[in-house]
Structure I
Amino acid sequence: MLRAIQRIRGTLQPRAAARVDFTRPAGEPALIPAGSISWSVFKNPLALFIGGSAAVLLELAEPRVRSGVWDHTSFRTNPLERMERTGLAALVTVYAAHSTAEAMIRGVNALHARVHGVTPRGDAYRADDPVLLDWVQATASFGFLEAYARFVRPLDRDERDRFYAEGAAAGRLYGALRAPRSSAELEAQFEAMRPHLEASPIVFEFLEIMRRAEILPRVLRPLQHLLLRASVEITPDWLRQRLGLGPEHGLRPWEVRLVRALGRLADRATLPGSPPVLACQRLGLSPRSLRR
């Protein structure tokens, strides 16, 4: 099972991560401090896989974001590459030195500035629209946090609020000026966006692409399908109904228990060479501190 966890970590710590030196500059803090809730959440590869997939489901429910993702990224043709880039951005934002993360975010923002178009029903969109950036930041934060809280360890309201507050500064650098800074703000943003979210065949196309993608070795492919259904499981009930994701797309009770066991196992595994461990090295911390 550790082999599966290492493979998932490899997906979310892509080959490109080798070109990012998480150990330099020595002593330079990250955008989000060590010992934070974020450092606990993002070190767990299962939480990243499940939460990242759930975030995409939420993004695809918004027509303008859906068009931007589907028309201007490689998700349909190379989902693994798209997941690697997204995973790298998350890891650099949380664990890399402040200066390294800022440089990467400037590059992402430059790419977003070139992405624009019109949805099938004629609504114009831009990837650097602050409203859409706020939604993407909110969905990512929700996905990662909810996956960790549901399948690794429960988090109380204070811990959830701290997680959202920790990501606010990075969100502003990405252009998400009004991204949620607390659970209450997240709930308000979901409620405000609720009238704009809708069903789309692309949601099911995304799930099918993710089922077929060669993320895990063939012998471990059932685990990949299980984690994908876990991402549906944490999607808000009202949105699952709107998207047409019935109970068959989620988890059975015994599968929930299985994913929780895997999530807790992954949380106890300190994986050498991973960005969290290298970040500890940069800051002169013991990797054992990641287990707190």
Structure II
Amino acid sequence: MRTLPCLLVLALYMGCGGSSSPQTQGPSNPSGAWVLSWSDEFNGANGSAPDASKWTFDLGGNGWGNNELETYTNRSQNAQVLNGNLVITAAKETYAGTDGISRDYTSARLKTQGLFAQSGGRFEARIKIPAGQGLWPAFWLLGNDVSSNGWPTCGEIDIMENVGFQPATVYGTIHGPGYSGGSGISSSKALTTGKFADDFHIYAVEWEGTQIRFYLDGSLYATRTPADLPNNGSVWVFDHPFFIILNVAVGGNWPGAPDGSTVFPQQMLVDYVRVYRRS
């Protein structure tokens, strides 16, 4: 068992077609105003490290439970602020991480664990994802009790995942005991033209009580409640604070390995991350 679980392979999905286009609209307000509770606009000096009061790093390799191929680092080559964006760079290079094992790829995985977590609310980011076979960018949440209760009991909300062989599709998924890994409860949203790496898009969840709503560019495409859980004794675990994770994985069970068509380096640009609560 790994010490910090991460995204596992999601083999079963429920497709959800439609089109989307970049928008700048704010959060929806079906039952009262949203109030900003935390944010990072990534407006630091070019070349600076992400704000250490808001972000820390997962470091090392070991596959992260998914047979991933990268080593995560905290180097500026893999994570820095540039032109008002957080830039996470996945590179092809031989690099020995904290475990002393050399691997062929590097990237970064940032998290707010120990610095910020919130139970419920709207979690939103404006992101331009990378492109290429074997790449796996993600914006997700993990229960802050992961260290004591482990995964999947802590719960996981994947606000946005993409695998390089599906450049026009993103996924939103929840995981908990009895519905984790390949049995995560998932929906997808697809573009009718182009690919997600062509431009920025706004990815969000609105999590209120026993309802989690997934949005792409302001458009609702899936809603999850306890009624969606499998009838196997599984439990709705979304009743405590979760922290934020941003990462670009390389390889793994779901995306597969890079191939000759994959161009490196590849970058994920994050314009902002904003978290809201109800007033």
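Annotations for the structure displayed:
- Among I, II, which structure scores highest (criterion: mean count of other Cβ atoms within 10 Å over residues 111-118): II
- Identity of the structure behind 0 (criterion: helix-only ellipticity at 222 nm (-39500 (n - 2.57) for each DSSP H run of 4 or more, over all residues; to 500), calculated), options I, II: II
- Given 16.2 for mean count of other Cβ atoms within 10 Å over residues 183-190, calculated: source structure among I, II: I
- Ranking I, II by mean projected area of the Cα convex hull in nm², for residues 135-262 alone, the structure that comes out highest: I
- Source structure of the calculated read-out (distance in nm of label points 7 Å out along Cα→Cβ at positions 143 and 215, 0.9) within I, II: I.
- With FRET efficiency 1/(1 + (r/R0)^6) of positions 87 and 191 (r between Cβ atoms, R0 = 25 Å, to 0.05) derived as 0.60, matching label from I, II: II
- For 24.1 (mean count of other Cβ atoms within 10 Å over residues 103-110, calculated) the corresponding structure among I, II: II
Taken together, the values in this text are just the output of simple stated rules run on the coordinates, not laboratory data. The structure displayed is predicted, hence computed values, not measured ones. Cβ atoms are built from the backbone, for glycine too; each structure is taken alone.
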